[in-house]
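Structures are listed in the sections that come next.
A short reminder: the numbers here are calculations on the coordinates, not readings from a lab. Note that this is a predicted model, so its numbers are computed, not measured. Cβ atoms are built from the backbone, for glycine too; each structure is taken alone.
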Structure 1
Amino acid sequence: MNTNTCLTDREIMDDILSSQKHITDVYNTFSNECVNQKLQDDMVKILKEEHSIQFSVFGDMQKKGWYNPGAAQAQMIEETKTKFENIAKQL
């Protein structure tokens, strides 16, 4: 085992971003399944804080050129909008 292996700043930030995405997913699921309103309020507050952290990490990575999601094409936006409008009509 090589113990001299170090992670780059980019690898560390990528790991943090990935972890934050996972954390927000777990907190979101938990808050959706709360039966106690006070507990749900607390979980939503924590969820918002975690989203804020994730957004900050994402922004830092974008500034460094490490995370550059492509812009969505207008046709893809329209298709997605139509898809969800149709789903909403069925509800």
Structure 2
Amino acid sequence: MKGITCPLCHGPMREVMGKNGAFLSCAEFPACKGTVDLGPDGRPAPACPGDPAHGRMRFFATGKRGPWFGCKKYPDCRETLEAGDTD
């Protein structure tokens, strides 16, 4: 995917279909295990609004109010976004 680099090695990413849906994986896998979740619209997950140093958020497909993103650093960071709020 253009413009998205691996959060670990800063190399190129490629789209992969996993058991829980599509995500971006580092092209250097298995040497590098960097991943980026994709939202329901196929776009990469947004950066954590509470602290951008936490990196991109993790996508969760189900919730009381529909699909949402949560910070990867949970429980230390409790930032969340509804999937429709990422524009």
Structure 3
Amino acid sequence: MRRVPSKRYLVRSPDGRELVCPSLADLHALYAQRFLTDEDQVKQEGALLWQPLGRMPALHGVRELRRDPRRMALLLAATLAVGLAVALLLRR
């Protein structure tokens, strides 16, 4: 069975530097490691239009984590506070 080669992605930074990512997995890894930013432009090889990396649907979950890591800490703190309040109410 012949393997279909994955499409490469071209990335351009705001200052004009360009990078070629051999696959979506590599693009995802670079974005998750914060090597690439939301302001970088990306297009799939052969595409005509560039788009901001931050708007790429394939990276949606990564963006949510990167947007504000304090959000998860706040959610955890609120959950613990509600749990403690319920436990104190039940003790009475």
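Results, tabulated for the structure shown:
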read-out	value
Answer label among 1, 2, 3 for the case where mean count of other Cβ atoms within 10 Å over residues 31-38, calculated from the coordinates, equals 14.1	3
Of the structures 1, 2, 3, the one that -26000 was derived from, the read-out being helix-only ellipticity at 222 nm (-39500 (n - 2.57) for each DSSP H run of 4 or more, over all residues; to 500)	1
Relative contact order in percent (Cα under 8 Å, 6 or more apart) - structure with the largest value, from 1, 2, 3	1
With Rg and Dmax of the Cα atoms in Å derived as 20.3, 69, matching label from 1, 2, 3	3
